[in-house]
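Got some structures for you, see below.
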Structure 1
Amino acid sequence: MRIADEYQFIELFNLSPSMTGVTKLSDGLILAANPAATELTGYNSSEWFGKTTAELGIYANEGERDRIMDLVREKGEIRNYEFLLRRKDGQTRTCLLSLKPFPYNGEDCLLFIITDISEQKQAEDELRESELRFRTMMEQSPFSMLVLSMDGCVVESNEAHSRLWGIDPELIQSGYSILKDPQLEKMGLIPLIRKAFQGEHVVLPAMEYELSGASGTTKKIVVKENFYPLRGLDGAIRYIILVQEDVTETWISEKAFRESEERFSLAFRSSPAPMLISEIDSGLMLDANNHWLSLLGYTREEMIGRTSFELEIWENPDSRSTFAAKLSKEGSVHDLPMRFRTKTGELVDVLWAAEKTLLGANRCCFPPSTI
């Protein structure tokens, strides 16, 4: 080697960010190593010079050098062989080893380069673990889940999605784009969904969908949908996670409850009998129909939100206490003679009937009949 070439080699040798050095082929005696060796192994030059790799315990796994030598004899050289390196302080680092037979000062030696990939390996392990957690979550989730690409196409779907929609996973992943879904377009929801692809968490209200069965039958389901942007380490949106919850039964129950409330309200308002809803314990009046208001001569604003005690409706307040105790114990009272005082002070005799019911708090409905 010419002097100029040798000088250039030494410069490259010392400037390499990876641990680079020369060992004897026969026993692994370290003849030379660059400054990066100290940083990686924790040994300074006076500690490793003239020592073998076995004496320093560089290889964390027993028999590692023998396996490496077998590969050298078999292939002539090694590239990117992964192994665990033990540092001076006992810590281990995951490294890649490349080496090649090399004549040095008239001896058969090995020129080696060791690159520390511990951080990369850890990141890869964490990524695999994260992917495993996500995949497990998808597979076990009771909710339908889709992974969408940035053009709205389905990358992955779970079993719950197939159960909800009755669609083969392979079919949903071949050409379908949620951004071109005809039902969503008809509902005018595509502009809202696009906001998820721009980085927003989007929640669609519970929507009714019509599904067609193989036999020509149809059924309706009600689904609530959440779109979550999934970002990479660089902050860029990589995918959209769509979580769909079947709320059909809840929606049917709520609809039936609303219809029941509407029927009750209609019956309450239009009843020819005076009717009042008030709390049993406090006497707070929550609602009344027009016949009740007319009976006592009050407007709705004057009565609702006040107690019967404030308005002095009961001729005898003790009668109210007796009535409340009887209603709480028996759950209902019928044809109980009572006397009320109107707004003008006139006394009105009624036969009092009431049913105890729960409307959030302890409340009851009083439908009296005038004598």
Structure 2
Amino acid sequence: MKHSVTRWFGATFLALPLLMNMAAFTPAEAQVVCGAVITGDAVMTTDLICPVNNPAVQVNGGSLDMNGHRIGGCPGAGIRVTGTGAKVFHGSVNGCIVGVDLLGAVGANITNVVAIANTIDGFHAGSAAGGNKMTGCAALGNGATGFDLQATDANSIIRCTASLNGSVGFSVQGNGNQIRDSLAINNSGTGIDLNGTANNLTRNVLTNNNVGLTMAGSGKIADNRATSSTLEGFVVSAGMGPQLTKNVAAGNGSVGFDLVGQNVLKDNTAAKNGADGFAVAGTATTLNSCIANDNGGSGFEVGAGASANTLNASVAMGNNTDGVLLVNGAANNVVTKNVMLENGDNDARDGNTNCDGNQWSNNFLRTKEAGGVPGHVCIE
């Protein structure tokens, strides 16, 4: 009998750490209910309508498999993600104020989650959050922004969709973030709004938004398409050396690429936009091997006051007004080794008398004008 009691107490003592550990986590087989705080692994077995819970469910460093179910009808966040390394996947949130709120979350993974018709944002992250990854998610028909990441760094948005949102599709304010292989379509505001340093956009499609992309700061913008925007395709302002490579702006209502200061462009194409293909303001923008064709304004226009910009080895063909236009007041710019043909007014036009320090050299063109003088020798 003594030995039996000893074995019982010994087994209980050894099991205590396991029992304590189990008490601290939500087990996978437990029912997920409104107001739950998930710290371990949990699987939803039914939809949740949570009219009084804010958040409806919190995932604090744990894992929530939504199992194809939805959370809805809540007066705040549908899912609040906190802590480090949380995971949420395979479900939807609708009819809340915010669909998924990453409140200080670090290193979270949100996968295949859809946020639909929430009052404000589909997905939101604030300043304490960082290093989070959203993959295969969608924000559809939310009242404000689809994906709203504010003052947060090192996040990734991959293969996601933002559509029919009341404002911006993807708004990312912070440093070292990336959006790739994603779609912004039919948003009332901008498809992607990016602000910060070292942010990268790759292989995204932006179509039927008010503006395709707005960007301030630095980073790499490569292989993106902005089409059928109400206004501009790409707007890059307050640049700190952003690099734009192999992007396409086509069929937008206004300018294809609207550029202000210190941008580096290579192998970009602007076609069939309602105004200029490329409009350059500010200083020290370089365009290499770019194409502007069939645009409603000029192929390339350098605005008044713009200086020290370079257009090199590019093509301007079939544009409605001029192939390349340097507006009166644009000075000390370089236009060299370009092809300009079959444009509506002049292939090359400099609005300044005697070209005002602008250097035109080794270009292939047929018609030219400088300071109102056709055939002026300062353009060659």
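Values in this text are rule-based calculations from the coordinates and carry no lab data. Just so we're clear, the structure is a prediction, and the values are computed from it rather than from any experiment. Cβ atoms are built from the backbone, for glycine too; each structure is taken alone.
At a glance:
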item	result
Value 4.8, calculated as distance in nm of label points 7 Å out along Cα→Cβ at positions 67 and 243, assigned to which of 1, 2	2
Value 2.8, calculated as distance in nm of label points 7 Å out along Cα→Cβ at positions 123 and 267, assigned to which of 1, 2	2
When distance in nm of label points 7 Å out along Cα→Cβ at positions 211 and 339 is computed for each of 1, 2, the largest belongs to	1
Distance in nm of label points 7 Å out along Cα→Cβ at positions 35 and 251 - structure with the largest value, from 1, 2	1
For -2000 (helix-only ellipticity at 222 nm (-39500 (n - 2.57) for each DSSP H run of 4 or more, over all residues; to 500), calculated) the corresponding structure among 1, 2	2
Parent structure of the calculated result 57, 24, 17, given that semi-axes √(5λ) of the Cα gyration tensor in Å, for residues 115-330 alone is the read-out and 1, 2 the choices	1
Structure from which 22.8 was derived, Kirkwood radius over Cα pairs in Å, options 1, 2	2
